[in-house]
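Just below sit the structures, each encoded as structure tokens.
What follows draws every value from the coordinates through simple rules; no lab data is involved. Small disclaimer: the values here were computed from a predicted structure and weren't measured. Cβ atoms are built from the backbone, for glycine too; each structure is taken alone.
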Structure 1
Amino acid sequence: MKTRVAVVYGGRSGEHEVSLRSAESVIAALNPDKYEVKKYFIDKQGRWSPGPILPEPGANPDIDVVFPVLHGTFGEDGTMQGLFELADLPYVGANVLASAVSMDKDVMKRVCRDQGLPVVDYLVLHRGQFTPEEVAARLPFPMFVKPANLGSSVGISKAHDLAELEAALATAAEFDRKVIVERGIEGREFECAVLGNEDPAASVPCEILPSREFYDYEDKYLLNAARIELPPKLSAEDEAEMRRLAVACYLAVGCEGMGRVDFLREESSGQFFVNEINTIPGFTSISMFPKMWEYTGIRYPDLIDRLVELALERHAAKTVTRFSR
């Protein structure tokens, strides 16, 4: 019998359009001889079509496994994963806790720092409770200003002076109540894909060469001008260190299934910094998570197969857990 895969996509997020493109690629890669695809589209207002997955064990008998292709809020932050847990459905990717921790850039950095992983100096601010002058007194220019809970570089700005900082803080605060301000790192940007449950492995990393001052939303999805170095121009020792740090970050936040860890390398010191981890990385035709695994030796259709297998394995392991006395 075919495995019935519910692909959930769209969602109430600034990354809605990216989700649509990712889902299109995932659906195309699901082998019709092995899988029966069931599409669950969520519009920008949160309405489901054809109808929602029900939060009750046994209430979704036509679903064997869920493949969430939701980026950002209400999809990658643990909320959707909580629904799947209530429904007792196997699902691809990180669980509730790992999703929530990874989505919140502040909490993720704290968890990584507690494990001895290198993170950039940063501040945590809350909407309406800060001034540009107060921020500038604590971090040097340039600095990056980000919504704490969003991806795809939505709402992110680079500030070189007080005027730009004021505008950047206002933009980030439109997308989240909590705002992160980071010391700007002059150097190189890298990504590394991770796959697995208890014993994860990291792919060959890649370097991102933005066409703009940094790898923003337009550069990622609209301009088609950023360049990629795969494999990156790194020594064997540096590549091995980045792969080690990627797995360490993945384990620190409790990730399972898949993740993409983004890095910065400071030019002056040569230091790698863990920038963030994405628990549902992009799956579009230009996304680096599948490209890195393809270079490492796992073709896109085989990668999809493996993610489904990991979801089913984790759910099977959970069935021996007691939930009552």
Structure 2
Amino acid sequence: MTNKKTLHLPRRSRNVPMSEWRTYERPIPAAWHAMAKRKGFRVDRRVRDRYHVALECKRCGAHTAHKVYTLRSAQPICGGCRASRQHRNATKAGLVFHDRDEAHRHYATYTLPCGHKTRLQRGRVALLAKDGPPPGHSGYHCSICHAEKLQEMAANNGWSLVGADPEGDANYRLLTHDVCGHRQRVATANLETGRFGCGGCGESWVSAPSALYMLRFNVPGFGPCVKLGYSRNPMSRLRYQLGLRDDVEAELIDEVSMPTGQSALQVEKGLHRHLQTYHSDKVIPTIDLIDWINVTSEIYTAHAEPIIRRMLDDVETSHGSRPDQ
């Protein structure tokens, strides 16, 4: 009678077709039963040839093929327990185990929460299942989602993503400027922040549109405060450049579009001079927030918020406009 259970195979025997693992009709020596029992298994049958047996795991009931030599000289591994462990680790890490990588025994294919599949080290997934991802990280990388994210960031800055860096640097991408068609390498870090210019038409932060902004922070143990500054992309400034600790709440609360980065810089300097001259009591020393926010100046108490908002209203009237207008 044919055994209906799935027969798990050792890694080095997976190249042998399953049709070869049929029952080998020979008696099973009593010594083999005794050895299997001591090691947590039961010899279910002999398979393939006189050198192999199918061992039934006492813990999960799965059948795994092993050489008789392995049974005699080592501790056999249950393929069913190993597969279950890989599925559990994937689930705890927020992934779905798809299949092992036959070419690289330390890797397997997983379905990510985004729905895409990727190869990950099984040991890495086990660590994620045990300890969770490090703060601020997902613990895995989806190349498809990353490419889509880079394409979106490029489009937001007036560029199109062509592809990988022609020089092979993983930290760069090749972009095309939508305005003039110029192609150039751009660091992904600069792509995320929007702080790069075109080497073809010369558009840079000086001539490109910019904005004045006001950010509000809520620092644990310190309370609310605000920052006045300028940036080509205020949201990028907030998300990528300030080095905020995870427990600092931050939001963009006001923004005035400016025609160029040069004009934004000039107006911003004038606003800071005014605040430091007439509202010096509202200036927060940088040292007070150095462990929370990566800035060198431009931080004010919450009492300065209405003052700065009125100043930005005046700037809007004379120089710029709100982004939604």
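If relative contact order in percent (Cα under 8 Å, 6 or more apart) is computed to be 19, which of 1, 2 is the source?
Value 19 for relative contact order in percent (Cα under 8 Å, 6 or more apart) corresponds to 1 out of 1, 2.
With distance in nm of label points 7 Å out along Cα→Cβ at positions 26 and 90 computed per structure, which member of 1, 2 shows the largest figure?
When distance in nm of label points 7 Å out along Cα→Cβ at positions 26 and 90 is calculated for 1, 2, structure 2 comes out on top.
Here distance in nm of label points 7 Å out along Cα→Cβ at positions 58 and 258 has been calculated and equals 3.3, so which of 1, 2 was it run on?
Computing distance in nm of label points 7 Å out along Cα→Cβ at positions 58 and 258 on every structure in 1, 2 gives 3.3 only for 1.
If distance in nm of label points 7 Å out along Cα→Cβ at positions 42 and 242 is calculated from each of 1, 2, which structure is the one that comes out at 3.2?
1
Given a value of 6, 27, 35, 22, 9, 1, 0 for P(r) over Cα pairs in 10 Å bins from 0, in percent, point me to the structure among 1, 2 it was derived from.
1
Upon calculation of Kirkwood radius over Cα pairs in Å, for residues 146-281 alone from the atomic coordinates, which of the structures 1, 2 produces 16.5?
2
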